[in-house]
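Every number here is computed from the coordinates shown, using simple stated rules; none is lab data. Bear in mind the structure is a predicted one, so any value in this text is a computation, not a measurement. Cβ atoms are built from the backbone, for glycine too; each structure is taken alone.
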Structure 1
Amino acid sequence: MKKSKSRLIALFVMLTLLVASLAAFTACGGNDNAAAGDDRITVDVFWYTFADTFLATVRNDMIELQAGFPNLNVTHHDSMDDQAEQLQQIETAIVQGTDLLVVNIVNTGAEDVAHNIVNLARDAEIPVLFFNREVSDAVINSYEHAAFIGTDAAEAGVFQGMAIAEFLLTGDNLSMFDVDGDGQIRYVMLRGEHGNAEAFFRTYYSVRTANEMLAASGVQLVPSAANETSSLYADDGISNFFLYANWSAAEAHTLMSTALVAHSPAAGDIELVIANNDDAALGAISALAEIGFNTGHGSPKVPVFGVDATDVARIAINDGTMTGTVMQDGRGMAQAVLELSNNIANGEQLMANTGHHNVDAGVAKIRIPHGIVSGDGTPVAAAPTAAGPITVDVFWYTFADTFLATVRNDMIELQAGFENLNVTHHDSMDDQAEQLQQIETALVRGTDILVVNIVNTGAEDVAHNIVNLARNANVPVLFFNREVSDAVINAYEHAAFIGTDAAEAGVFQGMAIANFLLDGDNISTFDVDGNGEIRYVMLRGEHGNAEAFFRTYYSVRTANELLAGSGVQLVPSAANETSTLYADDGISNFFLYANWSAAEAHTLMSTALVAHSPAAGDIELVIANNDDAALGAISALAEIGFNTGHGSPKVPVFGVDATDVARIAINDGTMTGTVMQDGRGMAQAVLELSNNIANGEQLMDNTAHHNIDAGAAKIRIPHGIVN
């Protein structure tokens, strides 16, 4: 059914309560510091990047578990893989009066940087807790209020080697995967970051342990000629042979694709892939799939092992494309970080109450144990129904998008309720050519439905190409989140789209802005120079993207309509650039092009702030097309003393997505508002329509409970209010 006018009116009424609702939101499990007057301590957590798949699960666990620690007021910072940025964030947090620094250091091999962080903490008499990315014993022992939480780097390698050996010693796997029968399993090693202890020990101990366990079998692992030979490490026959993937799926895919040109798995040139992490393993698998290997149960296979046990890796093991992984207990790590933080809140020492943990002798380092997750060619999930599940291939424009990571996690969780669906998730790595190749491979393999989060939303020819591929294979295609045109959907009777109403997000954002400004004396507070104009910076999303266009336009138009009787209007700040790509309507052509990125937004905002002062009224409001861009702007504002928390000078900042990190920023007083995309509702709808196909029905059957456009098979998931 079409969205009703009454629903929008009801949502408008709800939105009038947005500011009050946001003030009441408490992601930390307690009340707002300024309002509650409680004794919560301030904990600042610095992540080397928000884009790391495994660490995203740790962060989500930490946010969830935080409810059990009401004495902690936790703020999460994205250091964007930039050590200088992280140091600046730490210095800013200290100036703001943090009680505890929790640091996932960017440069693990930079001893001087780690000592610098400890010195900053010591000078401010603040404890510092490093986690996940290890620093040396010397760093920890240089300050009595320093500690580290992480895994035993060697243990991960040992466990991975055990998993490899146990797999090869099962059944006739030795003869099957020693392709040329020469007693040597030729492996490619996908190595993590140089200088990183985990990368070094995983590389070395995985091979050493496997070979120790295989000693009696007559078979040994040896480096494939596809590896490069490095002079950075000892010539021990293991450490100096690898391809440098640096934890990245994209890098691993490129390296593996190049290696496969000259080194054939079918000829025994590459018989095993060992990756320091799951992302790199999955990148290698995507390259192998392009030549017909590792496409699922029954296909030719090169065994691939990773480390992290991410949700996507577990699914790949279940699907038969990946062989095994080693579990880092991210939830256990998150719990330990909160426990030690709580010690500080209770006036105890950082390492108090840690008798139940594995603690190193002679240094304050807690070790979270690993575990093995493996597959032996059969699914690890529950057995399918007698009819058998259908194959659903989901193509994500990138795994690095914060909002879409929550949608993917929801889809993985909800999938348990859809026994007839065998779902595989693909990272298209923000590369349209890669996504098209993945789709073609899935069709050759025999997928039953394509679910596509298209990379290039403005490329009509690409969308039509995907539809044509689906039509020629007689396979339904379901686009989601990143919208394609009505013409694309109407070109094929088995095509549909699930997403939000792009204009609605802009309208809601504009309503939130107007309601905030009309509350109390906010107009006089934030019209800094009192000229009746609120000068805003617009952080725009991707060119050609409908969401970006409508959010940009309707946020300002709606706000100004609601502000019409107040004597104040939003006008573009001179800090915006003036584009010729869009109509000169006074809104659409004024923006900074952040392209959904926190890093880009930070850079753009930092540059803008050099010549345009919030204190002088040059920038009085920031409107971002998404929360990541909003948070990037906030980090730049914090560097000049704005938006550091309740009571600090503030430029109101509004985003869209209602990500966990944005909700926390609102609670902490650094961000003002956001509009919720219902990612779980989107994930549920994707699975429902896929299940229609599994049940032999049409793609759009059983959808009367959804809001559907007139004239096109497009389901609209309503936006919601953060409360």
Structure 2
Amino acid sequence: MPDFIEETFKEATWQVLDRATVQRKCLLDAGYVPIPTAGKRPVIDGWQEIQPTESAIDIWARDYTHARNTGILTRTTPAVDIDVFDDDVANELQDLLIELIGNNGRVMVRFGQAPKRVILFQTDQPFSKLSTPIFLSPDQRKHKVEILCDGQQVVTHGLHPDTGRLYTWHYGEPGNVVRDDLPRMSAALATEYIGTAAEHMKCRGWTVQRAANGQGHAAATALLSPGFDDIYGGDNREEKYARAALDGCAAELVRTTKGERNEKLNKSAFRLGTMIARGWVSRDEAFRSLLNAAHACGYVADDGEVAALKTLKSGLDAGEKIPHPDLEAAGAKKWHSAGDASERPVNPLTNFIFMGDGKPSPQRMLIEGVMPLEGLPFIGGQSSAGKTFIAVLLAACAATGKPFFGRAVKEQVGSVIIAAEGRPMLNARLAAALSHLEVAEKTPIAWVQQLPDFSSAKGLQTLAEELKAVSEHFQQHYGLRLGLVFVDTVSASFDIKEEADNAEAARVCKIMRRLGEVTGTVVVPIHHYGKNAGVGLRGASAWRANADFVLSVMADIDPQTGDASNRQLAIAKDRDGSQGPLTPFSLQFVELGVDDAGQPWGSMVAVAEVSTLRPACDWTPSLSVFRRALLNALAESGFEAQPFADGPRMRVAEIEQVKNEFFKACHVESETEAGRQEARRKQFTRKLTDAQQRGLVGLHVAGDRTLVWLADVRGSGPDPAGRTFAIH
């Protein structure tokens, strides 16, 4: 075991067994059948028939102290074991599996000795283990794919006996994800995949390992696993492949729920139509089998036989126009050169997703409304506005599950902070945030001691490996993955020659996006606003263009004293959601102790303030477009100002900016462009007048400039004299 791994995970036996007990009970609660294992080996006699209870799991920690790993029975939780050492081929085999099963459940991938991997499924009808032959690649390494089911088990948690590293899960892990959410696997589907996987490895030029008697592995053919001929007969391999596909399609259709049956029937018919065109299966056999499945799933009863027959015929006809490629070429997706037509996929449509193939889904969020689960979200703001304090609070809330300014944490994750600025104060800032959240225990948050080398490929590779190790550490000690990586700040962390260079900005954004993809995290760059805060992220326009989300931290900062007030948090950009102000906030002191002189010391924490802005319910539906235009203008081009000498400072926008936003969202009817512009202008004037009369906005005309702002609950605006002004 590598030294740094051994040091990281060196624990007392009781600690390891306590954690294993918790994991095993979580698996049991989630519908799995857990067992204790020593490495990969089950330690209980008759483990294949075990039916554990919580009390039995408690006893395991006492009776089997050497069994520190945990596995699950695969009888009703089949496991596809891609036991392949070639990274590209392992990825391709996983892609083929996902393509075959479709979108019918939560796919989780376990790694122990990468690139080898395991993917879990569920079944109500257990089947025997299936396997490809053992293949030899040109470098003489051995590869195979197995599907474990009745009579087998697979390790889910613990240390891999060969690497000494923790097993890791991507896209969720069993225990957190219940068994009923897994994708379904049938014997027919499993057999079809084994055939496809074997054919794919054969197409790679790999050869079947021969036994001493000269026969292939287990006397099987190079195409299909043992037992396949017993199910589908001894016909040629194309016919066997088609029959397995037909059984799989019919079985999937039977399980399809209402609302998705028409799409599933059409896709299944199209797929089989491609095989009918090659003569691998008869149209009559495919037609009858799919129609019977349509009856069995309730499609015919709900939608009528006429509709089912129409969909079935349409799918078969379309499929027959695109004959299935030769099996030797199936799945050969890797291109050696873009210009070599012979290396391209046989079916030119495989690179496209067509409208209607899947259901639209909402943007996935780590923290509701403020931190997406994927993409490249920026935190931007003026110097001293509180950007790092917001990042620290985000990390603390994500790690503990505590709401962030009242917004729910959708997935608890750990965080790493790469701090090129303010690193010595991080410990105190995090301690203050956790104290404010009333969290006393250790949390999955870490920060770097030495700044990574972002300028070289070697430095980036080292950082990626370190982040993966941190994720393993978090999963071992907290049961949470690493989900957020804050880079504070971008300009101080990267060797950027010119912030205003669009090519340079795009390059840096690409590196951060790629780092997130490789490590399975969301990288959150923190970047300064320029001297004109209304412009947004400092430097090149490519910073904003490459950002998927911008969380804006704003404040009214006195350039002479540095005093900051009127702090605001807003969404300045969201590709898939609404933009505008979120909440005002302040920085409050949290005492952490007493220094040698007897004086209290501590740090600050960001705390949401109760907003004095008029609530959205005060705005009538007829003013919704105007309100959205005002919020966008305040977020995008607003600035701090003091409209009245005896009034407070606040965030305002010029009326022309609000008008421009309103015009973008306002639809009017007119035969000419001039007529449409005039109609929009009149609508805008009416809405602005209405909003002012209702006390929803404040307005001030100063020379050739008109300022507008959101009024608060204390009156029609911040003017202490109650003055009113004409609208121009």
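Consider the structures 1, 2: one of them gives 54, 36, 24 for semi-axes √(5λ) of the Cα gyration tensor in Å as calculated from the coordinates. Say which. Going through each structure in turn, the value belongs to 2. Could you figure out which one of 1, 2 the value 5.2 for distance in nm of label points 7 Å out along Cα→Cβ at positions 79 and 471 was computed from? Structure 1 accounts for this read-out. Each of 1, 2 could give relative contact order in percent (Cα under 8 Å, 6 or more apart), but the derived value 8 comes from 2. Structures compared: 1, 2; top value of FRET efficiency 1/(1 + (r/R0)^6) of positions 71 and 279 (r between Cβ atoms, R0 = 30 Å, to 0.05), i.e. the largest, recorded for 1.
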